[in-house]
Structure 1
Amino acid sequence: MADFRTQTREWLELNCPPSMRTPMKSEKDACWGGRNFEFQSEDQKIWLERMAERGWTVPDWPKEYGGGGLSAEETKILRQEMKALGCRLPLTSFGISMLGPALLTFGSEEQKLRFLPPIARGEIRWCQGYSEPGAGSDLAGLQTKAEDKGDYYLVNGQKVWTSYADEADWIFCLVRTSKESKHGGISFLLFDMESEGVSTKPIKLISGNSPFCETFFDDVKVPKDQLVHNENEGWTVAKYLLGHEREMISGMGLGGGAGSSLLSVSVGDHGDPILASDLARFDVDALAFQAMSEHFIDKLKAGESHPAEPSLMKYAGTELNKRRHELVMQGGGSDALEWESDRSKEGKKAREWLRTKANSIEGGTSEIQLGIVAKHILNLPGA
């Protein structure tokens, strides 16, 4: 592995543009890919193309599906070397973090060959059609229906909180194909957001920067070869995918790294012993979470993680991220509450702080996650 580490470091040093080794200033610096994506710079485009050509946007996927074919240990080394050089992720994608693992497990060979390589190359941007206005946290209470019309399904219904639906190319969507069983009547479909009958409406949030949309389906025709797994067995796919979504959301707890040094610019040195104590406590918890995350990812990749562990990680990560932004606001005092000026970058600190409140709702509320942990990990009576 020493040779692989050396070769990986040398390749990254040679191929990662200097501008792609600087911290992202905002979410706009992330490369989402897709047919309508506009690169922020030529370097961003070059970095994606070089990593995709090597299969390193999805290093642990098989080569035949656009991946790098790396082992778990090699993938970990690649991540470590990228972090050491400060390399940005070449591609941020729900296709990579959520849909890809589900297709690798449940997709047909034709679906894997059709969808996975374009995901790896950043050619398709996906959104997730799960939540509905009348279902709340009861995901299985969904009512969007798909009627069997022979060689296609006719989809009608509505989704809500669909992140980046207005910018996505395709959607992976839960639909009801039978009313005989609540969980057993759900199917998992893939379809193009430009299909006739699909429309979106952005949802405005108090933070000012909202990725969320309402999504409407009016007589949308979906070919049957875009059904993943079996009809009425989509709940199995949905649960598996949720585990990977919660893993992704838990990563916000790392905030790009660990430790109070991340807050030094925002908080500064106020000589406040209480604030200093809070920062020290956060520092310890952030480092512990980073170690826990690495251990969890190793087990997840090896197929050895407990089914409820993603819920534990999601809860811990989102709470840590909320604490991080609370400290930023605490350190900034009343100045951090400024809302609209060039000086505050249009209230960047305050808006990001407000945005973190949704972390404990999206991907399953914190209350739901604690219930899962209580029942399936702690085995508490009555849970």
Structure 2
Amino acid sequence: MSATSIDSLQIGMHWFNERPGGLDRMFKALVDTLPAQGVNVRGMVAGSASVLRASGGRVQSFAGADMQLGARLLGSRRYSRVLRAARMPDVVAAHFALYAAPTAGVFRGVPKVVHFHGPWAAESYPGGGGGLSRALRMALERFVYRGATRHIVLSHAFARLLHETYGVAEESIRIVPGCVDVAHFDSRATRAEARRLLGLVEDRPLIFCIRRLVSRMGLEDLIDAMAIVKPLVPDVLLVIAGKGPLAAQLQARIVARGLEGNVRLAGFVPDDTVPLWYRAADLSVVPTVSLEGFGLTTIESLAAGTPVLVTPVGGLPEAVAPLSSDLVLPSGGFRAIGEGMADALLGRRRLPDATACRNYARRNFDQPVVAAQVARIYREAIDVF
């Protein structure tokens, strides 16, 4: 099978350019890069009519992302039948359980591969609430996951979670890291040039963090940590980019801590300027407190040549520790984050240089490198089915 081209059907969530997120970025990356590995791609997501053109004709929207749930589920089932009628795929790859579930029975006799990007039910209710709704989501996830021949996870941490929480057999789980377009993030601008292009002061120590503004991202700890950094590095500036429900609370926290001159919420940052933000920074930080399977922002930063400090949560240490153990903080919480950032800025924590960061990202996480691993697992699923 490895010498021939295979046809894959990819079931995603949204198209990245319409609803940016880690899952959607990975989905788009595979749509773009799998064909070079001998894997033809047809896909379906919830999105606008523009998805077909934006994806080069490979991905179609089955329903609007803002339509009622019932309409989206019905759209997923209907469009999966259209795709089956056109051509039965060699393998079906499910990236989002909610939209994969309605296709049950449509592709009988075809091996299924689940891309496990995270525990949907737990991420929907990070505080542990949700009751019946959370239970239903978990049941739906189990239904989709247990029907797969192979399961692709981003890290050993998520492999354990998939096995222990969802009862997936360990022998069916394969670990493939997240991927990044290294050429896109490697702007090759100097730090000073990047700051000039972004309208930033050139001589301030700069820390960058880009995250969705929700509780599990640890942004409250990051802001509190700046109270430790500021006395040691008075002119330090932390820029937090991203949107989310915590924006007002985080701004209030900045004011309450007296950090208005040292912490700035930048809001949504366009994708084409993100590489410059990373390059402009002395370091970036991923302060997650829970449910982090890999953290694409870690390798984005490294691809831009900027070292990244991470909390020891989920798959974050796996992503960066092979490059340098000093990139992994000893614990979560504001004190460890603050001391780690201060030590990095003051040269007391040894961080890899820009060349080492870029080379590590290119060698391990560049899109073609990861796409080749995914293609091998698709062929494995076909061979053992």
Structure 3
Amino acid sequence: MRWPRSWSALRGDDVDMVFLGAVLALVLLGTIAVFGAGSFQPGVGTMHYYLLRHLQRLALGIVLAVALAMIDHVRLRRAWLVYTALAGSLVLMALPVVMRGVGIDRWIEIPGLGQFQPIEIAKLALVLLLAYRLSASHFDRPLAARNLLVTLAIGPLALVVLLVLQPNFGNVVVMALVTLLMLFLAGLDGRWVLATVPAAAAALAAGFHVVSKLNFRISQWWAGWQGIGPDGEPPFGYQVHQSLLGMGAGGWRGLGPGNSHNKFAFLPENHTDFAFSFIGEELGLVGTLIVVAALVTVLWRAMVIARRATTLFGRLLAAGLGGMLFIYGAANVAMVSAVIPVMGVPLPFVSYGGSALVTNLAAVGLIINVDRQSRGRRRRGG
């Protein structure tokens, strides 16, 4: 049986099935977590409320992923498209800052469609910008300082400023790490990347003393590692403390599907940012290790796909998107496990959240697109 040409993105020989399998494993675990944890959220009217909304976003994300997998990713390497996407995303990022007086912070409400976070669009626009700029002809030689500074100013720096103003410090860290990864892969001397460490430490120290939110979260986290909680609170604060209790109760094999205690509102946001803890409680260490293994596999196969890419633009696009998904996942797992302070970033494909799920699946579609192009060229003998 021959596949229709327009469905070629779904053919097994056109897709890295290990990469796709890891994504599907995360999506499946996420759907289970959203159904289990979201079924007892108060004030939503029905136990299937979050599951149905999650499935709607999942369907939209899959359609978008398939569509992006079937176009030629080289068509995205156009100045007007790149800069329009960047400018539009920055405008959307600025809206919550400008409109905070009427109660809007990180979210924008679209009548009839619900809320979305502009950062979810901006993160794709940032990776697209960096892949475009860093693969341009003047970067085929050692990175030109002026062009590099322009790239950083119109992309990462502008985005970081808007994130700080919201404030959304977790995404500041993620976007900074994604930028450094792509600069390194584009050929920036590793010594320059390491030179950013003191600057980042200085910025963190300044933020700790100036921004009360950062001061509270870091102090709470540090007090937790010392075994105490500020003002009589549990170590690491109530939310992280409950997260650790849930994962500890799960043990090796978990309490079993449907047997979580934290879903009864003991752990706030257990269907969003703390879905990893819910998986640990119901599916045990085995479930959490599957999540971690799937995230590592996504990064590994994305880098393999990037290495096989036929263009530098495709290489940076696949590596940047794969790195972004992994960094988000690693940050969430570390946050939920109290390895780092709470950052407020979701677990890709697992946490409930419409805009994040849709854009992460869009990133998967673009990575598959790069893979399809390189496999097609190899079959043609190119």
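What follows draws every value from the coordinates through simple rules; no lab data is involved. Everything numeric here is computed off the predicted structure, so don't read it as measured data. Cβ atoms are built from the backbone, for glycine too; each structure is taken alone.
Which one of 1, 2, 3 has distance in nm of label points 7 Å out along Cα→Cβ at positions 77 and 349, as calculated from the coordinates, equal to 4.3?
Computed on structure 1.
Where does the value 16 come from, among 1, 2, 3, when relative contact order in percent (Cα under 8 Å, 6 or more apart) is the thing being computed?
2
With Cα Rg over 2.2 N^0.38 Å, for residues 197-284 alone derived from the coordinates and found to be 1.31, which of 1, 2, 3 does the value describe?
3
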